[in-house]
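> These notes open a run of structures that come right after.
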Structure I
Amino acid sequence: MAESLLSVYDRAHLVRVFVKGGMIAPNYLLSVLRASELANNDFIHFGSREDILFPVEQSRLPIVEQHLTMHQIDFEYGKRDAFQNIVSSAIALDITANTSWLNLEKYRFILESFHFVPRLKINLSDPKQAMVPLFTGHLNFVASEYTDYWYLYLRSEQNRHELEKWPTLIHSSDLPKLSKFIESKWQKNPKLLLPDLIVGLAEYLKLDSIVSNDELKLPDTFFPYYEGLNNVDETNLWLGLYWRNNRFDIEFLKKSCTLCIESGIPFIYISPWKSFVIKGIKSTHQLKWEKLMGQMGINMRHSSLELNWHIPVLDEEALLLKRYLVQELDQQDICTHGLTFTIETAEDKRWFTSIVIQKDNILSSHHLAAYNVLYAKGFNPNSTIYYSYAKLVGKEILPALLIELSKLYYKRFRI
């Protein structure tokens with residue numbers, strides 16, 4: 001039986017905890033877990049912007065707010081999207097390819113330089129990795145080949161389908177103040193375009209920037225398998241975990257945090273795919289982690305068909321459709337490795353997957369849903385260009401269409 005997610009609470013009752021760059025210290029996470037327990041929960045959710053969410057009824061809100069404030073944890077309640085979490089691709093270090101100068105210390109330096117919770121969506125991404133999308137923010141900083149310098153691509157609410165490239169590369173130390181400047185300008189006038197933002201900039205900010213004619217090169221992305229215990233080298237491992245319903249058990253997470261603290265692991269990483277990764281596990285501690293997984297009944301090896309989907313938090317309709325499609329594709333023994341999928345039941349044009357299944361809410365009836373299927377240019381999830389593949393089809397047609405698209409994707413590779 002499908003578990004109902006929406007009958008108990010809705011988005012209006014969610015606390016959203018901001019986790020800069022998706023990197024959270026184990027003791028900090030323990031405080032967040034305690035806050036969720038104070039709200040009478042035994043779980044938390046992970047969000048697509050590497051944040052943490054959990055429901056709080058109005059009667060429990062004062063004690064939860066008191067706890068979070070006491071532990072200096074940034075959060076918001078109810079007012080969705082009033083503030084935004086900063087997303088980074090730090091999670092991809094040691095898992096996928098990376099730009100040589102962009103290491104954990106660089107991420108930490110930049111993230112700790114943001115002394116404010118932004119209202120804009122800000123992304124810090126390595127273009128060589130494929131785990132975190134590059135262009136889902138309003139301000140998308142992408143690492144260049146020049147040490148400590150970043151491209152900036154703007155994507156405003158007024159012009160969601162197009163990226164505007166900042167004319168210079170920006171130094172790491174200037175990312176926070178440039179972000180704050182652009183945010184203040186867009187708050188006053190959201191319709192400002194790139195030329196409007198540049199005019200008069202020098203009067204307000206002195207930036208360490210360089211002019212480069214090099215275009216950002218996006219390698220062909222191949223979405224990685226991010227679950228299970230995996231070797232980094234002979235002495236280190238990383239652990240990736242995923243829950244089908246995005247209800248991560250607090251008791252298990254508390255034991256994981258304790259084991260991280262005992263092992264000297266500084267961070268737990270949240271992914272945009274509503275999963276998390278623990279890195280820096282010593283091979284001598286592998287048995288401890290395997291015992292913990294076994295004792296808590298944790299499945300570390302879901303089908304790869306399940307791991308590459310983006311569905312909105314608390315969207316039961318999207319979750320049920322995903323389960324149906326995964327089951328159908330699994331029965332057909334279809335490989336979708338390298339591809340990623342979005343199910344959209346409400347309008348959100350900031351896609352970041354290879355394929356989008358979009359419910360047509362105008363033409364869908366109460367008893368029969370109609371869907372549009374789109375795919376990204378070159379099947380590259382970092383593209384902002386999507387092509388229509390099918391329109392107004394029923395649910396039972398979707399598996400065949402996804403199979404067709406997966407075959408088209410693999411035809412691009414020469415053997």
Structure II
Amino acid sequence: MYKLKYKKISKLKQILLQEPIIYSINARWKGWSQFRRFQQEQIFYEERARKQGFLSYFRNAKWIQEKLYERIKTRRANVTSKVKGALHIFLAYYVSNWEAILPEILKLFGRVTEFNWRKQGFDDRSPYWLDYRDRMNEAMLAAFFDAHKLQPVDAVVGYLSGYNADPRILRKMGESGAVIFNFCWDDKLGFKGKILGGRWTGPAALAPVVDLNLTNAPDSVIKYIVEGGLAMFWPEAAHPDIHKPYNVPFEFDVTFVGGKYGWRPWFISRLQKMGINVVTFGPGWENGSLSNEEMVKLYSRSRINLGFAGVGYSKKLMCLKGRDFEVPMSGGLYLTQDNPELSLVYEVGKEIVTYKDAKDCAQKIKYLLDHPEEAEKIRKAGRERALKDHTWEKRFEQIFKMAGLIK
């Protein structure tokens with residue numbers, strides 16, 4: 001009875017959201033509430049950090065490395081650094097899109113044992129996930145120890161959260177001597193999440209047992225430390241063998257690839273009313289989704305690649321995105337929302353371009369289309385910067401060296 005009632009409500013909601021006015025009100029409300037939730041959580045953690053006395057130095061790289069050594073030295077006593085290519089890495093993850101490149105990247109550092117739980121038959125998208133979540137964790141731990149017997153595991157790299165992973169399992173892996181790394185791209189809003197099956201669904205549930213939590217949000221570092229963990233700013237990256245330019249002619253002035261939700265449809269409609277021809281691809285748009293190869297090729301077929309930095313339905317709450325690195329590395333000219341965090345990874349205006357609102361975006365599009373030589377300089381500079389600083393190989397090399405795993 002309850003499921004039937006829920007389905008009826010859900011269907012009614014979908015019908016109502018097809019009305020533009022109702023959709024707009026709903027999107028604005030969600031955006032406002034998400035930003036408010038972020039602000040409240042950030043204030044809470046900053047106050048906790050101030051009381052605990054580490055607000056002033058938690059972003060200091062030297063302090064992070066010293067604390068990391070302290071965490072792992074009792075478990076890896078007298079273990080010397082290895083040459084690159086000699087590690088044994090246990091990768092715990094699932095594949096929904098870009099994650100498929102992780103094994104290939106990690107093989108540059110040595111042997112990789114994969115545990116892809118969806119491939120093992122454990123579907124965390126199922127409504128019955130809680131019924132077999134513990135079995136999945138037991139299978140993951142068994143796979144880890146089987147791999148450890150063949151060759152001691154040096155590092156565990158996880159794309160995990162409290163929703164899918166049991167912190168006790170990670171603790172047992174760490175007790176074997178492996179250094180535990182875990183990354184999360186959704187901790188501005190989803191750090192704690194909800195209580196499900198006795199623990200938080202977000203990465204907060206795992207923070208204390210992970211040796212180095214990796215986040216693409218500088219402001220989130222403090223959250224992990226307050227929860228008893230250690231964290232560092234570690235943004236997304238791209239793979240030059242995949243994200244590369246194609247020698248094809250321009251077909252589109254402006255394109256966007258991504259889901260149709262939140263304020264994106266409104267923004268693109270505004271651009272079109274100002275005379276900007278934006279062609280859209282992805283879930284919800286009439287052109288549909290693209291394969292990864294088609295998407296990368298589209299970056300070369302487009303004079304300008306449009307981006308959004310907003311988190312969820314919010315315009316004000318922004319974070320770095322994988323596309324911030326994939327488009328420039330693919331040789332595309334990238335025009336995205338003016339997220340202050342982009343200045344940490346690019347020289348804005350020279351390597352990528354940003355906009356403040358729809359009017360500013362339209363003006364910059366027109367300028368770049370009217371000045372193709374300047375646009376080409378930005379494409380070239382963005383690709384050079386991405387290749388220099390933003391490859392996945394460099395990202396993993398950085399953390400493996402920090403932990404003393406490689407020379």
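Rule-based calculations on the coordinates, nothing more; no lab input. All of these numbers come straight from a predicted model, not from anything done at the bench. Cβ atoms are built from the backbone, for glycine too; each structure is taken alone.
> Looking at structures I, II, which one was helix-only ellipticity at 222 nm (-39500 (n - 2.57) for each DSSP H run of 4 or more, over all residues; to 500) calculated from, given that it came out as -13500?
This value belongs to structure II.
> Who wins on FRET efficiency 1/(1 + (r/R0)^6) of positions 82 and 274 (r between Cβ atoms, R0 = 30 Å, to 0.05) among I, II, i.e. which is largest? All intermediate terms of the calculation are to be shown ahead of the outcome.
Working: I: 0.90; II: 0.00.
Going through I, II one by one, FRET efficiency 1/(1 + (r/R0)^6) of positions 82 and 274 (r between Cβ atoms, R0 = 30 Å, to 0.05) is largest in I.
> Turning to a different aspect of this structure: Out of I, II, which structure matches 25, 59, 16, 0 when P(r) over Cα pairs in 20 Å bins from 0, in percent is calculated? All intermediate terms of the calculation are to be shown ahead of the outcome.
On the way: I: 25, 59, 16, 0; II: 24, 56, 20, 0.
Of the structures listed, the value fits I.
> Thinking only about FRET efficiency 1/(1 + (r/R0)^6) of positions 138 and 306 (r between Cβ atoms, R0 = 25 Å, to 0.05), which of I, II has the largest value?
Values: I: 0.25; II: 0.05.
Going through I, II one by one, FRET efficiency 1/(1 + (r/R0)^6) of positions 138 and 306 (r between Cβ atoms, R0 = 25 Å, to 0.05) is largest in I.
> A value of 12.2 was computed for mean count of other Cβ atoms within 10 Å over residues 186-193; which of I, II is the source structure?
I
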